Structures are given as structure tokens and as C-alpha cells.
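Values quoted throughout were computed directly from the atomic coordinates according to the rules given, and no laboratory measurement underlies them. As the structure is a computational prediction, the values presented were derived from the model and not from experiment.
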Structure P
Amino acid sequence: MSGPAEQAPRDFQALRALIARRAGSLPKRLAQVAAYALECPDEIAFGTVASIAAEADVQPSTLIRFAHALGYQGFSELQEVFRSRLRERVLDYDERLARMRAHGIASSKAGLLLGGFLDAAERSIASLRDKIDPERLDAAVDALADADTIYLIGLRRSFPITSYMSYAMGQSGIRNILVDMTAGLGSEQVSFIGPRDVAIAVSFAPYASQTVALVEAACARGARIVTITDTVFSPVAPPAEVVLEVNEANFEGFRSLAATMALAMGLTVGIAARRAERRHEAG
């Protein structure tokens, strides 16, 4: 029979997924540590128990209890997972290409590169298939199907998702506004949102500050929010009525969007189908 330490996650992505699954059941102080750990992972990696406890505003013993609750024998064992994260941090493009060269993957070997990206896409989709909550997905479709207008908020690497959804919704006759920040007018675009509208927010670490601000503005105007993100501790998760979590795998530091795009397609077609069902029932 294996002990708790053997069952504990050994990489940061698995640890983050575990914390996200258990976020709702953690006691208040442990949830406070969890939120701090995901917001400030470098501090967890390099700090002492005393300094981390002070920053997280908890007692040092709370850190030990947090580690035990996740299956680790002690806090130092949990801390090692955060240190390993730094070896897998988000790299800039020059660093990613250098790492591929170091691993013997020459840029001219397009087939090897494609194979790596396809493997990452397959892992991402398999993870989403295993972890998606069908009831939560239905709740998101219901909320979006009720909207007068759907606002799509997603910048930087999330923009391909929202732009595709805007195109697909337009083809399906679903009224939507793509918040694209053209000429810096994102705030003006969101200023038209109201209580009968729903905003879809798409954001992943490192979270775009403009996305967070736009979601907060939409929420302040009474709009309902559906969020697609990587953890319940994401800054765009708290305002959301429904949070859909997606964890994309990466290849040599480049993250896939395959699972997120599949989720976006499922949501869009699901909204169109739900509205068609209601028209049929009403007719």
C-alpha cells in the first residue's frame, strides 16, 4: 500500500490541477495558502516557512498542514514541486527555440516539430475529456443561450479563441460583440454591456491585465460572466457564474490551444442547438 507522499503530485501542473479540484473543500486558511501559492509560486519556491507564512498572512504551522493535506510528508517536499516549475517556466520565443536546438530538434526537421505539437494537442484534448464537468458545461450553455448579446473577451494568446467564436456565432445567427481592443477601445466596447447580456472571458497564465479589467467592468454593469481559464484561482474566475477549466499541454515551452478551441466549438454549437430547441418548443 502506497503512502501519502507517493500519491502526491510531482510536477507543478498536476499540483495546480489538484488544488483546483479541491479548492471548494479546503478549510479557509488552507484555501488562503493555496491562493497565495498559485499567485506567487516563486515566493513558495525560494522563501522560508517563516517568510512565506508572513506573506500569506497565516501561521507557519498552516503551511505544514497545507502540505499534508495535499499528500506530502512535509512542506519542503511540496516546495520542491514549486522549484521544479521554474525549470518549466513560460519561456520567451528565443529561449524556446534554443531549448529545441539543445534537445536536438533542428528547426529544419518540420516533421519532428509537428509530431511534438500534435502530441501536446492530443494530451490537452484527453485531459479536457477526462476532467470537464458536463453539468457545468450545460450551465454555461444555458447562460449563454439566454443572452441578448454575447460579449467575447480574450486578448493575446486567447484572442484566436474569441475571434473564432465570434465568427461561428455570426454564422449561426447569434448576436455577439468581439472585444478586440482595436484603437484601444476595449473599454468603450464593453460599456454597452447590460444585465441581459453575457460575457465570455478567456484567459490563461500569465493573465492579460486588460482582460481582467474588462471582465471587472462587465461585471460592474450587471452582466453575467462565463470564464474559460486554467484554474479556479485565475483572476477572471471570481466574477464568473460558470468557470470552465482547461489545462493545455506544451511542447518545448509552446502551449497548445487544441483543447480550448474544441471547448469553444462545443459551446458555440451548443448555444445554437439550445436556442433551436427553445424555438421548436415555443412553436
Structure Q
Amino acid sequence: MKTILEGTGVALVTPFHNYGTVDFTSLEKIINHVIDGGVDFVLALGTTSEYPTLTPDEKSAVVNFIKETVNKRVPILLGIGGYSTHSVVDKIKKTDFSGIEAILSVAPYYNKPNQKGLYNHFKMISGASPVPVILYNVPGRTCSNLTAETTVRLARDFENIAGIKEASGDLIQIMKILRDKPKDFKVFSGDDLLTYPMLTMGADGVISVSANAYPKETSQMVNLIKSGKTEQALKIHNSLIDFIEYIFEDGNPAGIKFALSIMDLLKYNMRLPMVKINKALQIQISNFINSYK
């Protein structure tokens, strides 16, 4: 089961009103901003969406609103993951997959399974999912690393495990995946700062946080690399390095949400346990946005 996903994806934020509810007007602005900026697909309910803080009803409302607003202009990737295999499988079985291209499923966090546990977790998810599955490896958040060997084994053993969002930061591990994976298995950068090197090594795209703010530039960089114009792409990459560092320095999505508030795309509100970034970093981000060309 292949996936059509490739190129630039954006992990959508969830805007909130000052009184705490989901701000759908701002969410519509952001969706149109990134699609008009040329992204190839969007991710609903990723880490950047603050999905752990959303109620079940809010999650359903956000996904339905994204489907309606996107209106088939680009594919939608849906985040469905957790640390209980059976709970994730049950969630998949209860999900309406109309308008959904694939799911992004994070490696189980907190309970730190070994490679056998990770393999069997995704085996169960593969068996339950009616759409392609994109693995999500992010050891900095999960405290468990999906190794290159386990990733490739899953890719070979299960037809609908169609790709991985790799955010380990380990370029050797990523090179091994790219070397050994099946031909149709997609590899996406899960780290904005590593998008340029990963794509030049043969990755298929990125699932980006910074593209919420700079979708045009991110998409141009990815497209330039894919067309072999790496020197031009490197100029864009270099121009965004400071911004990417800033937005992750004091917590994600706190940094990107502040940037989007400066761009008048949302009001700067978070849900606990996430809080706003420090004032010094706000000044750095503001200065970058105001001077960026």
C-alpha cells in the first residue's frame, strides 16, 4: 500500500482564543496560508497541534474542520499514536478515514519498549489501519529509538507501512534506512534543520513546523533539491537556520505560535503545560521576521 505523500508537509498548529477554546477562524487562515504557500500536504493532530491537551470532541472538530477547509486541495496526514497498543488500535477502528491519505503513528513513549516491542506495536497498527501508516521516530520525546534495522524490517514485512518521519537526529541511522529500505518506502525529515542534508541524501520530503510560517520558502527549498538545484536550495536553508533554532529553543509549538502571532495569523495562546516563550526570544523572533526577505 503506497502513499502519494512526498515533498513538503506541515504539522499544523491549533490556534486558541484568549478564553481557551479552539480558534477555527485562525486555523482557516493558517491552512490557506500554507496551501497558498505551496505545501504538498498537511498533518492534522501532530505534536505541534498540542493534541494531548485537546478533548476528544475538540480533536474530532479540528480534524473535520481541516478536511472541510482543505477541501481536497492537498492530502491530509492524520496523527494517531500512543503508548498503549490496544488503545491506538481501538482509536484507529473508530476513526472515519474519509479524506485521510495516511496516518502518522508515533513510537510508544514513556514506557520505553525494546525493538521487539516496537516491532509488534506497529505490526498491530498495520493490521488495523485501512490507510497507509507513516512511522514516527522521535527519541527526544519518546525515550525509545526505532532503529534502522527495525524500521526496514517493518517496511519489508507490512505492505501498508509506507514511510517514516525520522526525527532521531542520527544521520548515520538515517543513511542506513535510505540505503536498505524498499524502493517505495518514503522517508521524511522530522527535524527542520536536517531537511536539507536528508533530502540531498535521498529522503522524500519533510513534515515541517517552520513551514507554518514560511511555507513558500520551505516548499521552494524542497523542490529545488528534488530538481538537483542544491546550491540554490542551500541559500534558502541557510537563510532559515536562525529562525528554526529560535522557534524550538523554548518549546514547540510555543515558538512557532509566537511567530505566527507576529504574522497576524493567530492570537498567541497556549494550553498548559505549554507556556509562552521568554521575552528575549520573542524579540529575536520578531527581529528575524521583520528583517527576513
Structure R
Amino acid sequence: MDFHSPELSDKSAVMKIFDSENAECCEYCFGNIFMWSDIYKNEIITDNGVFVSKTLTDSFYLYPKGPGDKKSVIEKIISDGKNITFYGLTGKDKDELCGYFPDKFEFFQDRDSFEYIYKTEDLANLRGKKYHSKKNHISFFEKTFDWHFEEITPENIDRCIILNNQWERLNEKKEPDDIEREHRAIDKVFGSFFELGLFGGILFIEDEAVAFAFGEQLNGNTFCTHVEKAYANIRGAYQMINRELAKALLGKYEFINREDDAGSEGLRSAKLSYHPVKLLTKYNAVFKG
């Protein structure tokens, strides 16, 4: 199978396949795949209407998607390699794979990759007592600072690049390898932001950018937020960028997928505190052969 690194020219064909499947997982966003391709060395192929991505090693594959003959593509993958593992499976994908190959795969829930899905109106309006602490931070920010929010445009995207660079300098000692990789991935995507069809916003205090967030459409009713960055020493900045992006998406998407927590207890607690309406269960499937 002739895999290659993701290029901008792949976007149209890949998105056509993803749209046909109405995918739920953030892995099935072309911008996300493109953004992380240099870091995780993932390569892709479209084979007779089926999309496949392999990551890190030749035996670790994103579960194939598309309206084509998925079973035959999986058979090719199995015949070409050994110790095959598929990741990113939902319960529906798990059932499908079991139907294709009964008793040939062992399945493991991957809690660190479970995705947090929220109603857009919940994140935009923060109604009820359960969001009391969020509203306190937001109230402080609104009363303290002369702020405004702008959608990311060709005219202001350089402010995101400057913030991304500064954020890395301030945080690189915490987890140097992870932060450096994330910085490179974000920097790469900013170079092709509009060609990739991404959407996002910037939070300003006076003329200084203090937070940004961006993502892309995952399916017809869901937006996937890939990145949220804010200066941690500015109280309310993270809560504000989350709310303002949701407000900008209100009426366009019913749901916002804020991706997984990557096993970080702090991130898990923060994402649960926004009360997701769904925690998307995901599995890894290991071939027994």
C-alpha cells in the first residue's frame, strides 16, 4: 500500500470520505491529521473510497473510514504487516470490525482518548449553578480588562503566532518535549490555516492577544476544537476564550467536541468541569493473528 505524508492537495478527497461517514472522532479531521503529521510521522492513503492512516509504526493504524470496500482494505493491512493495532474505534466501529472478522481482534477501551462532547449553547451561555465558578472567572475578566474578541483572519493570524511562541517560552520547562512538539504542530497549521478551512478566534486585552482557540468542522452538527491557548496568569482568560468561541459557533453547530485529555488528570478535571453531554468511548483493536 503506497502511503504518503499528508499534503494540502489531499484535503478534498479525504474530506469527501469523512463526510460520507459522518465521523464522530477528532482523528477524522483533515486539519488535525495535517497539523500533527510531522510530529507523529503519520502517513495516509485513500484506497477505493477508503481512508487509512498509519502512525509512528507500520503496525499502528487509524481505523479505516469510507464508503468503499473496507473489509478488503483491512485484509491488505493485515497481510502487509504484523502485530496490527487499530485505534480510534467507536462502539459502532467495534461492532463493524467484529462483523468483518469474528473473534480475530481483541478490544481495549482507551480512557485517555475518550472525547468530551458539549452542547454549543451550554458552553456559550453557561446557564445554571453548575457553571458558577466559570462565571466568577469570566465576571472578573470582564470587569477588570478592556477586552474584545476577533475571529482569526489573514490580517490578525500573526498575533496567534506571536502568542504561541511566547506561550512556549513561558511553559517549556514544565513538559519540554510535549510543549515543543505541540508548538511545532500549531506553527505548522498556522502556515496553512485558511487553506485547511480552519476556524478560530483571538481574545485581546486592549491590543494584546492573550488567548486563541481554533478547530474545524467534524461533521454536519459538530465542531471540533483542536487547540486552546491562554496565558495562565490572566484570570479568566481560558474561560473567556472557551465561551467566546462557542458564541461564535452558536447557530452553526449543535455540538462542540473538545477532544480527549491525553491522560492528564488536570485536563481531565477541567474538561469534566464543563459538564459534557457525552463522553465518547473509544477502543483499540489488536489483531490476534
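Laid out as a table, the results:
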quantity	calculated
At a computed 62, 52, 45 (Cα extents along the principal axes in Å), which of P, Q, R	P
Origin of the derived value -17500 (helix-only ellipticity at 222 nm (-39500 (n - 2.57) for each DSSP H run of 4 or more, over all residues; to 500); candidates P, Q, R)	P
